[in-house]
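Taken together, the values in this text are just the output of simple stated rules run on the coordinates, not laboratory data. Computed from a prediction, not measured in an experiment: that's the story for all the values here. Cβ atoms are built from the backbone, for glycine too; each structure is taken alone.
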Structure I
Amino acid sequence: MQSRSLPALVWISTLSLHGDIYNRLNRAMVRECGLTLAKYDVLAQLHGNPEGLTLGALTRKLKVTGGNVTGLAKRLVAEGLATREMAPHDRRSFIARITPQGSAAFEAARTQHDALLQEWMDGLTEAELARALASLDQIRAALDRRMAGADTVVDDPDDEG
């Protein structure tokens, strides 16, 4: 059996860690806040962009498919956490905005989100966490340099949902 390259092992380890944290955090967020991480991520983007975002821009920021964002936006609207209106400049696209109720839900969820991560990583020192973050930043920078100019978009960037 051939051993895997170090970059492949880093990738596999990153995916495994992401999956473990994501699944645990998602279950905890649903239990404690009534929000899935997917909804939390949409609210985080809308909270940071109070003027609203087109569903296409939201799709690109979240790095998911337009269909996923459209469904999430519809559910958030039904729950009173966001609004979804036709864009005045293009009747084919929609703009999502966070509501005051959505902002309150997001802020409460963010507190819980951060507290859980703090608790789970409590065994690591600040220096260890800083080194891990620096290593991830170096990997991202290396990928960005390598991919500069490469078309890495999988979804249709014009999909406004």
Structure II
Amino acid sequence: MFKMTLKTGVLMIILAIAAFAAWVDGSALLDDPWDWQHTALFSQFFHGSISAEHQISQLDFFLYSAKFRPFYPVLMIISSLGLIVLSAYHLLKKEPKRFAYFLFVMSAGAFALSYGISSSPTVGGFIFFLLWLASGILFILSAAWILRKGSFRQDQVNA
């Protein structure tokens, strides 16, 4: 149980630090008014057209960071995926087939997200395309390995 708590804690700390850093990086959107039309999607949804800095939503900072400075958003995605998989493993460790099916569903979602951003013209879009594609492949290979093996190793289940 201690190992599970430690892994969860480390992933949560990474997620929090990466989220703060991505938010700070994304605040550069305020200095790029010509990018508001294509990046400030949440603000446009809430306010319609944007004419001043105070109309920009904090959520748009994350979009800007993901598009143009993707390092911290990538860390956010990796740590979030780690938390999701770790939680599912903890819940389904006595049912390896269900965990494998969960990983298949995760791979389908990752492939769908990868396809959805495959035509993005930004550097961040290409990096996220590769991240989601690699995640989908990793999930599907892990699920196939679990199904082929039929169970987890005993020392993994007790962790």
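From which structure (I, II) was mean count of other Cβ atoms within 10 Å over residues 40-47 calculated, if the value obtained is 21.6?
I
Assuming 9, 29, 33, 23, 5, 1 is P(r) over Cα pairs in 10 Å bins from 0, in percent as calculated from a single structure, say which of I, II it is.
I
Using distance in nm of label points 7 Å out along Cα→Cβ at positions 104 and 128, single out the structure from I, II with the greatest value.
I
For mean count of other Cβ atoms within 10 Å over residues 16-23, which of the structures I, II scores highest?
Numbers: I: 11.0; II: 16.8.
Result for mean count of other Cβ atoms within 10 Å over residues 16-23 over I, II: largest is II.
State the single structure among I, II that was used to calculate helix-only ellipticity at 222 nm (-39500 (n - 2.57) for each DSSP H run of 4 or more, over all residues; to 500), giving -21500.
On the way: I: -21500; II: -25000.
Answer by label: I.
If distance in nm of label points 7 Å out along Cα→Cβ at positions 48 and 96 computes to 1.4, which of I, II did it come from?
Structure I accounts for this read-out.
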